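Take a look at these structures.
Bear in mind that the values in this text are calculations on the coordinates, not laboratory data. On a predicted model such as this, the values are computed, not experimentally measured, just so you know. Cβ atoms are built from the backbone, for glycine too; each structure is taken alone.
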Structure 1
Amino acid sequence: RVDIRCRATVGEIGNAEQSNINWGKAGRMRWKGKRPTVRGVAMNPVDHPHGGGEGKTSGGRHPVNPAGKPEGRTRRKGQESDRMIVRRRYATRKRG
């Protein structure tokens, strides 16, 4: 499964339990600077293309970002070499 040209580091990851921490409440994530994730359909029309409507209405269109640009699954599943990845490194985290 692993290519002969690949390199690896043998050992144990430090602080491996870090990813299993339950932050407990929204406030603790706010202390870390993480803002709430608000759905577009919960916004007003001035804030998002999916916003507005009477009562709980669906978005009424294909998924788009707040600027109106199409979002969601639009590309192929991945590269052929992705099956060689044993575990991703997650080098950069999504901010915001």
Structure 2
Amino acid sequence: MLTGRLLELSALRYTPAGVPVLGFRIAHSSQQSEADVERAVGCEISAVALGPNAQLMAGAKPGEAVRLTGFLAAKSLKSRSLILHVNEIEFLEGNQNGI
């Protein structure tokens, strides 16, 4: 599970099989404990949502706070950089998805 603010969203696209796909980036910041010492953590993470989650994210705007659940995987066979594949999206403010 990861929380953050949306930085940017790509255009909604479709796979050849017709599955909606949306790439986006989030900014995460939090306080974490490491070796009994508190430290500030901040990073930007690339993510991708498919199917209904892609359609849900397509209505989001940069700056919105989200909580994401999913898994990390290599971007592709050629690019081994990590990308978060999102299985669940929760908007933490506003009225997206009835919240």
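Going by FRET efficiency 1/(1 + (r/R0)^6) of positions 43 and 75 (r between Cβ atoms, R0 = 25 Å, to 0.05), which of structures 1, 2 comes out largest?
Max of FRET efficiency 1/(1 + (r/R0)^6) of positions 43 and 75 (r between Cβ atoms, R0 = 25 Å, to 0.05): 2.
If you work out percent of Cα pairs over 21 Å apart for 1, 2, which one comes out largest?
Once percent of Cα pairs over 21 Å apart is worked out for each structure, 1 has the highest.
Assign the value 19, calculated as relative contact order in percent (Cα under 8 Å, 6 or more apart), to the correct structure from 1, 2.
1
Which one of 1, 2 has distance in nm of label points 7 Å out along Cα→Cβ at positions 3 and 27, as calculated from the coordinates, equal to 1.7?
The correct label is 2.
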